[in-house]
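Input: structures, listed below.
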Structure I
Amino acid sequence: MGEKQPVVAIAHDYLTQRGGAERVVLAMLRAFPEAKIYTTLYDPDGTYPEFRTADVVTSPLNSLRVFRRNHRSALPLLAPAAHALKVPADVVITSSSGWAHGFRTAGRRLVYCHSPARWLYLSDQYLGPGGKRNPAALALASLKPLLVPWDRWAAARAHRYVANSTVVRDRIGEVYGFEAALFHPPHSVDVAGPVETVEGLEDFVGEGGHFLVVSRLLPYKNVDQAVEAFRGLSERLLVIGDGPLRTALYGRLPDNVRLVSGLSDGQMRWAYARSKALVAPSHEDFGITPLEAGAWGKPTIALRAGGYLDTIIEGVTGRFIERPTADAIRAAVLAFDAGEWDAEIIQARVEDFSEERFRTWLRAEVAYLAKTTR
């Protein structure tokens, strides 16, 4: 008889948005296609459509539509919901930025950490300018004395804790007091897939040559600074993303900037392939978008911080700016010369972050943990 295979499950904080962490969960699912996904909240319309064919198990909070549409409004309830969610598996692969590592299981826990909770340890950056005065900040301040001990307890239960970037590994050491392993997440770009235009943007994009921002619309992403940087320029900027700041940003876009959200993979291919360069001024824990742009041979103008230090080779695959301000971004855009960049070299760099490499590593980690259960 063959050896019994371990039951593997995947855990993630919440599946309510489209971002790099959700892309990583999809890569985990492709490595273990039979795995169930456990999460606090799941909004099929808000995240990637590939999750619709997965077996997704949610917490009771998911019955409330208001939380599915705005997971931040569930903040006071997420810790108890996470703690109550049971994952019956031999090995649980956990994609976490603060909640999923608190799910309960008798099996072995592999935590892939995108960052220790920003709202706890980087709250000023997370809330943005003036954020301390809003209701979310007041709620967070009252909950923090309870959430910090719970979060550290949850982290300490892992059998294997892995950081997605150098800066996150350092942050884990500072916050939790232990050394995490390091393995970079994959890009999941298929440049050979079908291409779809975005209705209403055909004339704006034209033959291409636009700059591109792909980001959630949160304060620490600094998308507002990128928008202001292009005000009055002859260059065009296409912003792809969604989030709490969407309405405010949309109301003050200059004529040479467009903002869209909810694009399909085919539409993303169209936007990336015709772009001149990516603009990435955010404080990212890893920052997968330079790799997505790089798959098409496009360079990146990025903030010299965070995960970009792991993915961008200065002068080869991109340029750094020192501050995430409109002035710094504008200067970099005006100095940008498309003729300086070698698309083939940029694409070769992207292969260092292939999904095949990630899948091989992940399966080896799970196999090792599964043996320790016997």
Structure II
Amino acid sequence: MDFDLSSEQSLLKETVDRWVADTYGTLAQIEASRKAPLGFSEAAWLQLADLGLLALPFSEADGGFGGGPTETLVAMEALGRGLVPEPYFASVVLGGAAIRLAASSDQRQRLIPSLIDGSLRLAFAHGERQARYDLADVATTARGIDGGFVLEGQKSVVLNADTAGMLVVSARTAGGQRDRAGISLFLVPTDASGVSLHSYGTHDGGRAADITLSGVHVPQDALLGTEDEAFAVISRIIAGAIAALSAEAVGIMEALNALTVDYLKTRKQFGVPIGTFQVLQHRAVDMLVALEQARSMELYAAMMAEAEDPVARDLAMSAAKVQINRSARFVAQQAVQLHGGIGMTMEYLGAHYFRRLTMIEMMFGDTPHHLRVVADAGGLA
């Protein structure tokens, strides 16, 4: 099978790599954007729009570039290497997928141009405190009224919700709390009456919010997709998210591996670079092996992210997440140990890579959760 990038994909990679190197080539540049009022640079966000990255996954008919999982992989690897703080994952990968997969023609015409030019950002409000990693566990309710719905409930750890103009909210319109049937998606403005956000910083330097919906009235056209049938859409959104996170993690591991090898070449002990010590060379090789194992599953996740068979797709995502999580933890821990004390200081870029990999490991299912999914299915075979 040919895993080489096409000429268009190679051009995309060169463009994003160059932008990341220029904009976030140093820890000082990353920290400056994180300390901005929004937690990222508005100017950099508009630059991503100018580069066409915000239009990447949307169809050409909707004004986008018609990119798929491979194009997202290319972008997310680069954004991971630069620890880019702009909410590309939250708004384009998560929120944008909900629009692509479920929005009506009128909704797409109304929303996608603003998403592409950067004037509108989305946040995907699905996770709830009691749900753990069960995508069907939705306690938030949407009660039908004349001309619309009333939403009640709470959502937890909604990425970049405090800077989004619109929320994509999952709510139960029928069935029991853990039933796959009976879940619907709704478009809810963040400034709607009854919506309250408690925002906070996350472990990796990003931002998230817990959201309370209290008597939130939305019109009938706020319904995204078919009523009661949103679980299949949510499952596809999360599959794409795991594939994107896999790519981001590989980009981070690449950068952290290179940073560690460079440190081994320059740090001296007993008058020689510590990279000349064979035992440390072996550990650096083990890091590279873990990285390449993750890369293979990153490619597998991209191949399977849009598979028509939901059982095969979700199983592939779980298998990929297991390997990505294991590799991320191993590479991060080895990098810290090979760096010594400096590897844990917040003044050093490597520590920030470590924190982001730790965050990715827990997002959309930790290792035991996904390992259980694979084991229950009898493995990939």
Structure III
Amino acid sequence: MAKIRRIRLKSQKYIPIEGTSPGSIQFYEGVLKPEITVHSYNEDEYYTEKIKSVDELAIHLDLLPDLNRWIDIRGIGDANLLEYLEKKFSVNKLVIEDIADTRQRPKVDEYDDYIFAVSRMLYVNPELEIENEQVSFLVFPKLLISFQENYSKTIEPVIHRLKGGKGNIRVGGTSYLMYALMDIIVDNYFTLIYKLGDELETIEELLYRKADKTLMFQTQNIKREMIMIRRTAWPERDKINDMIRSDSKLISKSSKSFLKDTYDHCMQIIDLVESYKDITTSLLDMNLSFISNRMNEIMKVLTIISSIFIPLTFIAGVYGMNFAFQDPKTGKILYNNMPELYAENGYMYTIGGMLVIAIAQMIYFWRKGWLNKS
């Protein structure tokens, strides 16, 4: 028998502090401490190193100045790190605030010396919860800094490509590396949508067997998840379109040509979401229709039973009045007061008559087709 995985949205609690000035760093409850990895590379060389502190990062950034660098930061719960990056690379305070406040929609902001971009990474964790994680990018001429909320390994394939050195990933510059990360983020949307699609197929299979409220609630949850994916995919598409049309020198022409492919993927995702959302609506209507039909069947059976017993109850009620045939005080015979009460075998006649009426009704209902299952 098919089984529903019950994928659900994961919620995070945000407690904003009122009255703070623009550019203030505010973290949500349960934010993770950062794990920092620095990847240094060019066409022929590749080095990677784990960084344990801000001071160690500052020392490492002064080494190998001729190589491209990717600072991979997973977990953003360190205000000192964000303040150091702000001062080191002259990053706008509002950008740092957006990195810390992980409720941003996908967007791209261009500055004189760098580009700031935000993506939403969607995936299913081992607890079957949909993680809606923010990934932020700071793009400099020879440096890319990425910020992830969690320690997820969704972008590991990009690291493997960087280590292997195949393709354009080492020679395409930091804008190509950002494209590669965005592309794998968008590709994960397909994985999530197909998982939800499999769940819809399971619900449809179970629905034909027996409709119930649980399936309806699960379908409604999937519809909410599809709406969430659409709400993420639309601005992601707009962001990539802005990057394709950008005049910034930090985004190379070759990177723009690859971004067009990611743009097409976003359009496919939006089409899939709309299709699956229509399916969820159809399943909800079908579920309600099945439940309504089942209720109609029950009401039909109860109506038939009631119709059979109404004349029988009437007969039993009439002969249950027990008006005396003879006045006990005067002995006078009351001919109009149920003489049948004293008829020999009157009880059997009455029961037989009631049985005949019931059988006649059943035959009538059968000929009308009311006893057949619709």
If FRET efficiency 1/(1 + (r/R0)^6) of positions 235 and 291 (r between Cβ atoms, R0 = 30 Å, to 0.05) is computed to be 0.55, which of I, II, III is the source? II
Quick check for you: by distance in nm of label points 7 Å out along Cα→Cβ at positions 107 and 339, which of I, II, III is greatest? III
Quick check for you: by FRET efficiency 1/(1 + (r/R0)^6) of positions 147 and 211 (r between Cβ atoms, R0 = 41 Å, to 0.05), which of I, II, III is greatest? II
If helix-only ellipticity at 222 nm (-39500 (n - 2.57) for each DSSP H run of 4 or more, over all residues; to 500) is computed to be -16000, which of I, II, III is the source? II
If percent of Cα pairs over 20 Å apart, for residues 123-194 alone is calculated from each of I, II, III, which structure is the one that comes out at 53? I
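FYI, it's all coordinate maths here, none of it is from the lab. In this text, all values refer to a predicted model and were calculated from it rather than measured experimentally. Cβ atoms are built from the backbone, for glycine too; each structure is taken alone.
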